[in-house]
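In what follows, structures are represented as structure tokens.
Nothing in this text is a laboratory measurement; each read-out follows from the coordinates by a stated rule. Every value quoted in this text rests on a predicted model; they were computed, and no experiment measured them. Cβ atoms are built from the backbone, for glycine too; each structure is taken alone.
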Structure 1
């Protein structure tokens, strides 16, 4: 599935998702889509910092993958937002941010249904 299409489908499917993006294996945000009606919490530079920190965490935990397996999903809850990352079959990460208090397990379940062979 095309990454742009996937990110848009996620936003269309789950109203609590504020942002949907693709982080590639080089640490670049290849695609990023915001929900039109949601206010931005971070500036562009702060978004880049957040993506950088996510990439650092993701690459660091891969050092243990030979023991514990590949990371499938990561959830980080903050007071104002929940950040979710889902490993895609092509090795990229699907990044999501959702409203605080949203049922992130339900969001993950719905999103995984959109991803072929997930």
Structure 2
């Protein structure tokens, strides 16, 4: 199944999902915003390894894709706040499930690890 959204073509829904949340920082930004609205400086403090340029870029992309809302206040100095949109909120359970899977994979619980690729599968 091939489809287009916002002038971009996708081969499957997973490709679309990964294009929205892909990258090193987007998931972390979304998870940080799940609890409350944050200002740019708060996000920067919460993610000390991110550069100013990368944070600004990731925020723009998340806003473009409808995951976050940017609210600018007409004050001096300028104040900007970021929050999740309804669509961003709908994505949070998926991200939390991904985090749960990652934790189970990391801890090495044999019941949660991928099946061996050995030739002893039931035949």
message: Going by relative contact order in percent (Cα under 8 Å, 6 or more apart), which of structures 1, 2 comes out largest?
response: 1
query: Between structures 1, 2, where is mean count of other Cβ atoms within 10 Å over residues 7-14 highest?
result: 1
- request: For structures 1, 2, calculate FRET efficiency 1/(1 + (r/R0)^6) of positions 39 and 63 (r between Cβ atoms, R0 = 41 Å, to 0.05) and state which one comes out highest.
  value: 2
message: If helix-only ellipticity at 222 nm (-39500 (n - 2.57) for each DSSP H run of 4 or more, over all residues; to 500) is calculated from each of 1, 2, which structure is the one that comes out at -11500?
response: 1
Comparison of 1, 2 - label where FRET efficiency 1/(1 + (r/R0)^6) of positions 31 and 103 (r between Cβ atoms, R0 = 25 Å, to 0.05) is highest: 2
Computed 1.00 for Cα Rg over 2.2 N^0.38 Å - originating structure among 1, 2: 1
